[in-house]
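**Student:** Take a look at the structures below.
Bear in mind these aren't lab numbers, they're just calculated from the coordinates by the rules spelled out. This structure is a prediction, so every number in the text was calculated from the model and none was measured. Cβ atoms are built from the backbone, for glycine too; each structure is taken alone.
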Structure I
Amino acid sequence: MNIVKWGILSTANIAKKAIIPALQTSKNTEVSAIASISGKAGEIAGEFSIPKAYGSYEELLDDEEVQAVYIPLPNTLHKEWVTKAARKGKHVLCEKPAALTAEDVKEMADVCRSNNVLFMEAFMYQFHPQNSRVKELIAEGAIGEVRQMRSAFTFKLDFEKNKQNIRLNKELGGGSIWDVGCYCIHSARYILNEEPSEVFVKGERHEGFGVDTKAAGILSFKNGITASFECSFEQPMKDLYEISGTKGTIKVPFAYRPDRFPAGEVQIKIIGEKGEERSETLKGNPYEIQVSHFSDCILNGSEPAYSPEATIKNVQAIQACYQSMDTSAAVRL
């Protein structure tokens with residue numbers, strides 16, 4: 001069989017707008033079922049021509065035809081449903097952040113391994129070709145020795161109109177670092193291929209919601225490189241990173257949401273020592289590439305490119321960022 005049959009746990013917007021369409025266009029995937037406790041599963045199944053709709057997540061996990069599940073539930077529910085899915089023999093693609101503590105991620109990964117199923121956190125942006133090209137350029141010495149990285153992921157969220165938004169719900173794992181800052185932290189680790197040794201973060205928690213609505217920080221690495229980031233629910237849309245070296249800079253102006261553009265077509269810019277600039281165009285649907293990759297791993301019995309161990313380290317770094325924000329002190333990892 002060259003097709004992986006997928007089930008979707010919830011009718012979350014990310015599932016409807018990105019993952020289900022990606023699964024339906026990928027050559028090695030098929031959406032066979034969707035479940036929701038809101039009563040909307042039938043409606044969404046009809047909209048996307050999904051054969052089966054369930055009124056509970058347990059019913060979907062009992063479906064023997066489903067081989068893999070995508071979990072876009074609120075952050076604090078990830079551990080429970082990843083664990084239950086694994087024990088039913090389902091491979092799991094779990095929306096980021098996989099969990100709110102590294103200990104929870106480790107337990108989730110261990111359950112998946114003991115049940116012989118694959119587990120991967122859904123940081124889709126990394127599968128867009130622009131990121132591998134950036135890593136190639138760095139390895140080729142296009143900007144010399146890397147010295148700094150800067151990233152930002154921000155968007156405007158109307159607090160008054162979005163009081164029920166899970167991003168603003170402390171009990172469900174809301175907050176700007178968990179929601180968008182996690183991409184900046186992930187990209188620093190992924191692009192630089194290093195783990196931070198120290199973090200320092202300043203941020204603000206909303207008086208009413210109790211979650212951070214903006215934050216800025218610096219990750220320090222043992223090799224002397226620093227990576228600064230900013231994330232926010234209070235500023236216009238911005239999703240970028242840039243890497244500066246001794247001979248130039250690489251700018252990636254649409255780093256985390258390249259899917260906003262037709263065919264995911266975006267440009268990266270390479271700026272030389274004297275300010276000379278050139279650009280390269282790359283395209284691809286990161287959601288489709290992600291689900292195709294994970295499905296290939298299932299079909300071939302190989303390990304995903306993004307490992308549970310990498311997820312654990314990312315969550316550890318995010319936890320350290322929150323610790324630093326709450327104590328107003330640098331935290332060593």
Structure II
Amino acid sequence: MKVLVFCEQRDKKLKSYSFEALTIANRACGGQSANVAALLIGSGVDALSSQLQGWGADKVYLADDGRLTHYNPFHYAAALEAAMKSFQPDVVLGIASPMGRDLFARIAPRFSAPLLTDLIDVKEDLSGGTKPMYAGKVLAKVVFTKQTLRLATLRPNVFAAKQSKGEAKPEKLALSLTDDIPMKTLEIRKGKSEKPDLTEATRIISGGRSLGSAERFSILFDCADVIGATVGASRAAVDSGYATHDMQVGQTGKTVNPNLYIACGVSGSIQHMAGMRTSKVVVAINTDPDAPIFSIATYGIVADLFEAVPILTRHFKELLD
């Protein structure tokens with residue numbers, strides 16, 4: 001078996017979940033790193049290939065071009081297609097990030113290849129896996145019915161990344177990119193926060209509409225600063241104007257898988273739990289003992305969040321000092 005892994009990068013920084021996909025690929029190939037290749041797409045990404053050494057791939061394809069500085073589905077799809085034609089993989093793996101979801105859905109029809117998405121468990125031979133469906137209310141066992149070229153995306157922060165061998169020798173792809181495309185990136189606006197994005201954060205503290213205002217979210221930011229967490233929000237809080245959309249966790253927001261998720265004043269709607277229920281440890285704080293969030297919580301605190309969160313923050317400080 002040969003597996004090609006699309007490794008995401010932003011601003012010449014590798015996304016940590018790329019190592020998860022490489023680990024799965026190497027396992028599927030029985031530790032034969034010669035059968036695993038990575039793909040880096042961007043501008044000036046050649047230096048990143050050295051960071052992939054020892055992560056299971058002997059070869060790193062470089063799609064390096066100024067027109068690949070920012071994600072563009074037409075140019076990125078052309079780069080991935082070129083890598084696939086060069087390596088001739090049996091399986092192409094990526095991550096179910098916003099970029100991965102868009103890119104793999106575009107590539108699959110070009111090769112008439114089946115695509116399994118958002119997998120939270122995979123068979124060792126990559127013949128199928130498990131994915132949440134219906135807002136996470138059921139776990140579906142999905143399989144490829146034919147062992148032809150197949151594509152799959154993995155949910156980020158679910159699989160353990162493990163170093164092995166792999167020389168990660170760079171090989172530049174010959175690209176045929178055209179400027180005659182129907183969509184161009186004109187501007188990218190970034191948030192000011194230095195904290196990890198919600199999709200990559202290992203610790204998250206989220207607030208619901210019961211916080212009452214954007215200013216009151218400050219108690220969550222105070223706690224987040226102490227434990228190195230990223231602050232999230234429910235859709236209700238975002239719709240009320242208490243938090244920005246990039247903070248939204250849930251079916252219509254971001255899917256997260258942190259080691260620790262603290263839900264403060266979040267009732268636990270189906271759409272919210274669909275985005276965080278695979279978190280390793282969930283701590284719920286709510287005045288309503290019957291709030292749905294308690295049904296999936298590892299630890300529950302029935303209390304006013306304005307009393308409980310400052311106490312937690314204080315104790316976190318004491319433990320970490």
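**Student:** State the single structure among I, II that was used to calculate helix-only ellipticity at 222 nm (-39500 (n - 2.57) for each DSSP H run of 4 or more, over all residues; to 500), giving -9000.
**Tutor:** I
**Student:** I've got another one for you. Can you spot which of I, II the value 15 was calculated from, given it is relative contact order in percent (Cα under 8 Å, 6 or more apart)?
**Tutor:** Derived from II, not from the others.
**Student:** A value of 1.9 was derived for distance in nm of label points 7 Å out along Cα→Cβ at positions 165 and 229; which structure in I, II was it taken from?
**Tutor:** Numbers: I: 1.9; II: 4.3.
Answer for the origin of the read-out: I.
**Student:** Also, quick follow-up: When distance in nm of label points 7 Å out along Cα→Cβ at positions 133 and 285 is calculated for each of the structures I, II, which structure yields the highest value?
**Tutor:** Checked I, II; max of distance in nm of label points 7 Å out along Cα→Cβ at positions 133 and 285 sits with II.
**Student:** Of structures I, II, which gives 2.2 when distance in nm of label points 7 Å out along Cα→Cβ at positions 21 and 261 is computed from the coordinates?
**Tutor:** Attributed to the structure labelled II.
**Student:** If distance in nm of label points 7 Å out along Cα→Cβ at positions 269 and 301 computes to 2.5, which of I, II did it come from? It would help to have the intermediate numbers written out before the result.
**Tutor:** Details: I: 4.9; II: 2.5.
Attributed to the structure labelled II.
**Student:** Which one of I, II has Cα Rg over 2.2 N^0.38 Å, for residues 5-44 alone, as calculated from the coordinates, equal to 1.10?
**Tutor:** I
**Student:** I, II: which one has P(r) over Cα pairs in 5 Å bins from 0, in percent, for residues 101-220 alone, as calculated, at 2, 8, 15, 17, 17, 16, 12, 8, 3, 1?
**Tutor:** Computed on structure I.
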